[in-house]
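Enquirer: Quick heads-up: structures coming right below.
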Structure I
Amino acid sequence: MTSHRLLRRCLLAALSATLVASAATGVARAEPSDVAAAAVTFSDTFDGAAGSAVNSSRWTLETGDNVNNHERQYYTSGTNNAALDGQGHLVITAKKENPANYQCWYGTCQYTSARLNTSGKFSAQYGHVEARMKIPRGQGMWPAFWMLGTDIGSVGWPNSGEIDVMENVGFEPSTVHGTLHGPGYSGSAGVGAGYSLPGGQAFADAFHTFAVDWAPNSIKWSVDGVVYQTRTPADVSGKTWAFNKPFFLILNLAVGGYWPGDPNSSTAFPAQLVVDSVTVTTGDAPTGGAIRGLAGKCVDVAAANSANGTPVQLYDCNGTSAQNWTVGSDGTIRALGKCLDVTGGGTADGTTVQLYDCNGTAAQKWAVSSANDIVNPQANKCLDVTGNSSANGTRLQIWTCSGGANQKWTVG
């Protein structure tokens, strides 16, 4: 095992989640300040003897074909298509073979591969979900790391929701995709975006880290720490946002299908998806402390009054309980036992914020981004210092995110 890999093993235990998403446009980078107190709830670094099976307490191997996407492979159990390599990797191998006369939707199967999931063994609701992988190359290859709602057995797909952390189709060697599927926006109508490596580099040439940071009403995607898209309920055009509930994990390597097309004479087999690690961290331990903004002043509850409707303002930092905020995994920001709240649940520019009994509404959900914005996803607007004034007592409000200094905050 290399020293790099040993270091990564140690760091995985300390990694934490950014349970939030940036509303800022353009590309952002996840910085070390994003790593707050959190709990590693799932971690598999695939250590074990070469040729051994994946840990069955974490993963289930699915079997069969997939007519829905017109994929060509038959997913097998055992270690023929999914095994550890003895060097700390899970290797999912697609082969051009049919050793057991498997039958597929199109007749006798031409390929075998593997698909693993954590259904019934692990699920999460919100957190930082990542996999470090090296994907295969070749026409017709379709590797993916994704999630499905745990209620799929009762509500079906796409009502269950689907979060595609990473998909690649072989004819796009430099590009991966992150997509949401839900009721009314599934299949080719899914909501997502692609991310391409610079200079025509191919994802098959090196390991890369693919991740989502998932919070209430907010999901952001990144590759190697570079955030390339953020999605909120505003992106599903009034349809149901199906992502505020538990999901389980899936890893697979498909061959062929509607999207990637079938392999051709240029496609080399066997093809391998090499998985270095899969980790999920959640924000079970909230961050706490002052929230500093314009001119180094603090977010403050006026007169330290815990009554409902008390204004939240900018004020000299003084270390009192009126300025001691906790940012929880439920998307709330709390002080004096109550929640930071958008007055009246408003979404318009200039709507003030206040302290109010915590009630679970969207008016009390916030996302703290790596760009140092504090966003109310319902309004898709930023916490803002009214009039860009740093005077003590200046009321805080929500306003269209502009990137200005009066919308930048340091938490803790």
Structure II
Amino acid sequence: MMPEKPTLIGLTRPEMADALVAVGVPEKQARMRVQQLWHWLYVRGVSDFADMLNISRDLRETLDRHFTIARPEIVEEQISNDGTRKWLMRFPARGAGRPVEIETVYIPEEGRGTLCISSQVGCTLNCSFCHTGTQKLVRNLTAEEILAQLMVARDRLGDFPERDTPAGAIVPAEGRKVSNIVMMGMGEPLYNFDHVKQALLIASDNEGLSLSKRRITLSTSGVVPEIARTGEEIGVMLAISLHAVRDELRDVLVPINKKWPLKDLMDACRRYPGLSNARRITFEYVMLKGVNDSLADAREMVKLLRGIPAKINLIPFNPWPGTFYECSDWETIEKFADFINEAGYASPIRTPRGRDILAACGQLKSESERMRKVDRLAMEAMMIANHGEA
């Protein structure tokens, strides 16, 4: 477990300077010390003050007494047959709370590696097709806890200098192991706006982790008042969890629609700062057999998105224990995609990844009291038997 000391990870530069001054660093040195720490934390990826070799021993000992830069505990790492990795991480108690656990998923593909990051422990949205939505919200993650997921992944994949990639790991052949991040894990990022904003601005800082904002995507189920702020204050790519093109159906699948219906959501998308053909909005659409997969739905989608530079990701439904939804037939998905493509929108069908370790889209769920492994394996076996998935 991480020591219960305040962390330096996730602080802005001014916040870090104030923290240093508070423990005795002279104000005239604070800015220079922040630059040193920023480099060690976010370029070199160190997690121990003792490794900061251009900082005096006395200052390293002072920092170690007052702060932590340790990683969260990795409770479990699972590796899928397709190379997808899922980490269960445990964060210490905050205030009067208790330790919490979240899941983070790494998806290797040709030419890139994408990390799916969580923003909350649990979720309040109750989307009826989503396993994560069956876990009640425990709390928001802090900026440090959001960034820690990226830093753990880079540690484990050998993506920091002088770190080795695990033998046999499936990673991009060239460049960064983690080249893209998506805020599509547990929780609704825009219900945790301030912490998500701070974490993503640090992740995209060009003197540190240095991820391009074009390679960061934030996915929301439709928190309309925060969509414009996302573009103005964070400036990352936007994805919308759409899943239905009629209000009466979306009210069931994505209940936040009752508060902000499709018209309001589409208006917010049309006004998204920086929207262009080069910065399209991605619309996520899970394919549910007999629910939202007809050609009438496809026609309505084209009407709904008219005038919005967009890409539509069609997601074959990923089953989970206890769900009553089924994935659309492959032929139905292809016909749906063909119609959307012919209407002028890119409409790729997302290849399901990590299903065998419940790491696929909509399958993340990490209760703080985990079921025993034998019980989880039994449930996964039941899922495979019921749905014919391998």
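FYI, it's all coordinate maths here, none of it is from the lab. This structure is a prediction, so every number in the text was calculated from the model and none was measured. Cβ atoms are built from the backbone, for glycine too; each structure is taken alone.
Enquirer: Given a computed value of 40, 36, 29 for Cα extents along the principal axes in Å, for residues 44-171 alone, which structure among I, II does it belong to?
Expert: I
Enquirer: For Cα Rg over 2.2 N^0.38 Å, which structure out of I, II has the highest calculated value?
Expert: When Cα Rg over 2.2 N^0.38 Å is computed for each of I, II, structure I gives the biggest number.
Enquirer: When relative contact order in percent (Cα under 8 Å, 6 or more apart) is calculated, the result is 19; to which of the structures I, II does this value belong?
Expert: I
Enquirer: To continue, here is another question. FRET efficiency 1/(1 + (r/R0)^6) of positions 204 and 292 (r between Cβ atoms, R0 = 35 Å, to 0.05) computed as 0.55: which structure among I, II?
Expert: Checking each candidate, the match is II.
Enquirer: By the measure percent of Cα pairs over 19 Å apart, for residues 252-307 alone, tell me the structure among I, II with the highest figure.
Expert: For this comparison of percent of Cα pairs over 19 Å apart, for residues 252-307 alone, the top structure is I.
Enquirer: Computing helix-only ellipticity at 222 nm (-39500 (n - 2.57) for each DSSP H run of 4 or more, over all residues; to 500) gives -1000 for which of I, II?
Expert: Working through the options, I get structure I.
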